[in-house]
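Bear in mind that the values in this text are calculations on the coordinates, not laboratory data. Note that this is a predicted model, so its numbers are computed, not measured. Cβ atoms are built from the backbone, for glycine too; each structure is taken alone.
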Structure I
Amino acid sequence: MSNVYDLAHQLKRAIMNSDQYRNYREKKKIVYSNEGNKKMLEDYRMQLLELQMKKLSDKEIEEKELEKLKNLEEILRHNPSINEFLIAEYRFSQLIQDITKIIGEAIDMDLGIGKQ
């Protein structure tokens with residue numbers, strides 16, 4: 001039987017050679033090479049994180065905060081390079097989530113992934 005660490009390294013290589021990862025890296029490089037795009041994306045992520053933190057701490061989220069985030073998201077979706085990056089990032093994260101679920105099932109570990 002193969003060494004678990006060897007298999008983990010094989011998995012790493014398979015992930016790095018996947019279309020999802022290569023596309024994600026390519027789109028990330030494009031977005032982050034433009035300071036304006038980078039700043040918009042980072043601002044969006046910061047606002048999203050702040051709202052998530054509020055939600056987790058049971059603080060009230062004001063309608064204007066949601067509207068501001070929604071407007072920024074709409075602006076990002078109209079920027080082709082940012083939109084393509086967000087799609088690539090989603091697809092790559094879906095791959096990682098699927099792999100994590102498979103590993104979790106193999107070791108009978110409840111990660112709460114995919115449960116409603």
Structure II
Amino acid sequence: MTLQNIAMSTGFILILIGLYGAMTHKNILRMIVGFTIAGTGTNLVLIAVGYLPGRAAPILNAAVPIETASATIVDPVPQALVLTAIVIGLGVTALMLAFAYKIHATKGTLDISKLTDLKW
């Protein structure tokens with residue numbers, strides 16, 4: 001089993017664990033942790049998809065001539081997408097935590113089954 005397969009399998013397992021945790025718990029903080037774990041798994045899958053064995057980092061210098069760069073370096077786009085996803089995930093997690101804090105301050109609970117103000 002290669003490193004790419006291990007990373008991909010681990011990423012999918014993290015996505016499933018995160019979605020299970022987000023869907024089965026009624027505590028908002030546990031749901032936030034579940035979504036964060038699922039986001040980490042998604043980032044790991046994206047990195048595993050962009051990995052090409054035997055290639056160098058996408059840095060052009062004297063070790064990697066420009067003429068053979070396309071055959072000897074990995075594609076930097078998946079790495080850039082994952083870095084962007086990490087920053088966006090951090091912002092979304094901070095926003096979810098701020099909402100959870102405000103809900104706890106106003107309602108006194110984080111249990112979603114007790115928050116019935118907007119239910120039909």
Note: semi-axes √(5λ) of the Cα gyration tensor in Å at 41, 16, 8, derived from one of structures I, II, originates from structure II
Distance in nm of label points 7 Å out along Cα→Cβ at positions 15 and 95 - highest-scoring structure of I, II: II
Once FRET efficiency 1/(1 + (r/R0)^6) of positions 7 and 55 (r between Cβ atoms, R0 = 25 Å, to 0.05) is calculated for all of I, II, which comes out largest? II
Taking helix-only ellipticity at 222 nm (-39500 (n - 2.57) for each DSSP H run of 4 or more, over all residues; to 500) from the coordinates of each of I, II, which one would give -26500? I
Per distance in nm of label points 7 Å out along Cα→Cβ at positions 31 and 47, the highest-valued of structures I, II: II
Top of I, II by relative contact order in percent (Cα under 8 Å, 6 or more apart), largest first: I
